[in-house]
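Any read-out appearing in this document is the output of simple, stated calculations on the displayed coordinates, not a laboratory observation. Keep in mind the model is a prediction, meaning the values are calculated, not measured.
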Structure 1
């Protein structure tokens, strides 16, 4: 077992907590995700943009009234990647 088995990009605390929350829900709106993770708007926006570019999350924007709503969910690839990351961490930790 070596450190190279772990995706260092995803175990960074801010990304990890974001992926962890999204793995537990079907989808989340931006304010709920921000409240749950405790991340600032700029931090969360940057993280989501990065995860979207990697194909791990899907972001949709809806406009129902004058104000828009941003919804985020893990893609199938994101779900698989996160499950694999957790399995690797558990295996390395011996649990």
Structure 2
């Protein structure tokens, strides 16, 4: 069971972030007209395998849907996440 994270939307840095065990985890994006390009998903190696990246990406996708933005998966993790979760395909740019 994955522990739900407290995820913050850091609009100034254009990223969704969570601090886990004192380490910053993040999903970065760039806004373009009508599109959120998801550029990087970064989880420190000590925290890998805990579902953190998935929760960050899911938070970003929820926000994109609320803002009526399409999502361009620049990050390979985001691309793989979208392939595994067809419920988000309508957001793909």
Structure 3
């Protein structure tokens, strides 16, 4: 996890408060690392998660249904290994 960085979302520029590198890990590690990062940031801040687990997208969708946070940007990687990028807005 690192400090804040400016990234371009699909609709706007957002300031990433924490970036999580979960590449090379399998479920539930990407989810657990995302939850830790979300606890460390303030409401309204963004957490970026990079993951190579092919089940990460449905796992994040299921997790966020039960939490006040919102997946505001998702991009599916195209390389090998495929690195998917999630940007989550921390809710109240």
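Given a value of 27, 13, 11 for semi-axes √(5λ) of the Cα gyration tensor in Å, calculated from one of 1, 2, 3, which structure does it belong to? The read-out comes from structure 1.
Using Cα Rg over 2.2 N^0.38 Å, for residues 33-72 alone, single out the structure from 1, 2, 3 with the greatest value.
2
Can you say which of 1, 2, 3 returns 24 when relative contact order in percent (Cα under 8 Å, 6 or more apart) is computed? For relative contact order in percent (Cα under 8 Å, 6 or more apart), the value 24 is produced by structure 2.
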